[in-house]
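Novice: The structures considered in this document are given below.
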Structure 1
């Protein structure tokens, strides 16, 4: 019995030591807050017992058995979740970014939740993810559908502001942040996320860390962190240790809402009443499931959130790049298009890399219906 106990303790020690060694040698996992950042976290009115919490009760999964069923379906069913062919995109002219009329709002969707926003002379990059996988390791985890990107990260122009909604791997990419270090003026992050960036070598003077409903004016643009209904974590046991948020980006003339990840909740109405109307809303429409209905929106809820926000033009995000749920890869676009038409919502579903102005004619081609046969013509028309 004693020998068995000693053996179990030895195995446990080896496992814990291996985990500690992996953490020490794996900077992509991030870091825990300390100093001023930790003080701000502890003083937040939605932080308790070492964790942040949502505006209302939000279990990640509906039930234990729901978790089992969803895992089984994800592992052993297909449902066209990954496209059979590479998706069409427009190759971004990096030299043109930031070179238009400074008073004109322009946006370029790069896939999932990554987009370039041009506003009042600033170039803003949201949730930068340029790696092949949304994962801490290169050999496993959700893989991007396309091998080629509309814009390689080394070709990006100088970035005035990187805006990060939360620290999940499909929104915060260690490699991307490292590549952006020398060409980004400011990083805007929710509470706790600054510690990750600090471990990765970003100067703390360039990091603006905000709680919900806090804003910071940088040049002519004000960035305000607002509530979202989601969760966080990068290392398995660190869920809820950092904050998640949506962002209100206010220029001298235009206003943009960037939703990050969120389930539907009344907070959208609060944001719309306080900051709306918005010229453009960027709201998630993918990765939803009946097994986790409170942390991601169905496409019909995406449209309702846009209406709550008093948005003018809706550009759905968080789809078309990774296999993160049980629906087909193109279902989010189909459902959000139908819901927008039913509600009379002005909708833009651009190709990845397609630059447009919300004030002008919007991308209208339902390009996902024409994959693969009509791809060449789609790209030619978009370019």
Structure 2
């Protein structure tokens, strides 16, 4: 048996790939780890525009536990996470009943939540919640907002202290021989070269299909366009206000400190293939109306700050069941995936995969739910349709049958 240190190649230096580099190197300093990405100076993937909402509870127990683990890690990072809390506001009887169901389920997983009046919600987030004679809110006090850029930088610096090498290269393809991945082919300044490793982990986000096209199973990770707008710059707040979701309307908002931000899922899903090498797409005119509707949920003073706000089309990943593809690829020895992972679950997912590489015990239910090959044999066009249909259900709060985040 060789005594040579294990070599690991992580493709993608966003928050997921950087977290992997951190946890893999910290848990086994003798590993030789290389992270490769087309851009190391600028975060060109979804990490770069993530609004930073971290709501831990999800109808999926697996995602809830990953989120709770992630928050536990983010709170260790200076400037990485603000425990401002999160509010889910509902105005109808059925909506309030769903909030009560979510509170009960969250409590069963060890995540405390409290049903509060609209008046109390206004007290907690006066700039974001309008007074009302009806309605209620679910308050998760341990939720918060993540600074994805700061977290990514922290993990990269930590990994470098353990000897992790970061390379700025364009990855062209996986190198697979006799059922085993042996590395990747990269291009740098017009020259092609091969990087070899015992283990290869793809953390490529919205570009997951690019390197997976030659595998014998589908990687149904579909980029979608999403509207978000930052309000006018103003005097910095202390970031004590919870972020707010209106699940009945598929709307969410937060205080970024120097401005407000709001986004919506209440529009026709748009499969948006990135063409400029970044996760920021061209503006879609059909976003205007739903975004204006979203802004109408805010109190009048906050609404005024969006009159000359800066809107953008932020691209992120959808899958058929709205779960990440994370874990070991059984059909290709040495290959692992960590794609379609939100900031909400990034650190927890990186720890999950690190345990796999360390040959530690991991929860079987989580392995099954996240298994990268779980869509093997299914029609790709149907998988795309299911993924797009799930977009409008991201903030849906229903019963046990709903497993979307």
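Values quoted throughout were computed directly from the atomic coordinates according to the rules given, and no laboratory measurement underlies them. Everything numeric here is computed off the predicted structure, so don't read it as measured data. Cβ atoms are built from the backbone, for glycine too; each structure is taken alone.
Novice: One of 1, 2 was used to calculate mean count of other Cβ atoms within 10 Å over residues 38-45, giving 17.5; which? Please list the in-between numbers first.
Specialist: On the way: 1: 14.4; 2: 17.5.
Source structure for this number: 2.
Novice: So if we calculate distance in nm of label points 7 Å out along Cα→Cβ at positions 286 and 334 for every structure here (1, 2), which label has the highest result?
Specialist: Values: 1: 1.5; 2: 4.4.
Across 1, 2, distance in nm of label points 7 Å out along Cα→Cβ at positions 286 and 334 peaks for 2.
Novice: Related question: Name the one structure among 1, 2 that distance in nm of label points 7 Å out along Cα→Cβ at positions 54 and 350 of 1.2 was derived from.
Specialist: It was calculated from structure 2.
Novice: Sticking with this structure for a sec: Kindly point out which one of 1, 2 the value 17.0 was derived from, the read-out being mean count of other Cβ atoms within 10 Å over residues 78-85.
Specialist: Matching structure: 2.
Novice: When Rg and Dmax of the Cα atoms in Å is calculated, the result is 21.0, 72; to which of the structures 1, 2 does this value belong?
Specialist: Values: 1: 20.8, 77; 2: 21.0, 72.
Matching structure: 2.
Novice: Related question: Out of 1, 2, which has the highest value for mean count of other Cβ atoms within 10 Å over residues 182-189? Write out the running numbers ahead of the final one.
Specialist: Numbers: 1: 19.0; 2: 15.9.
Between 1, 2, the highest calculated value is found for 1.
Novice: Taking relative contact order in percent (Cα under 8 Å, 6 or more apart) from the coordinates of each of 1, 2, which one would give 19?
Specialist: Details: 1: 19; 2: 23.
Label of the originating structure: 1.
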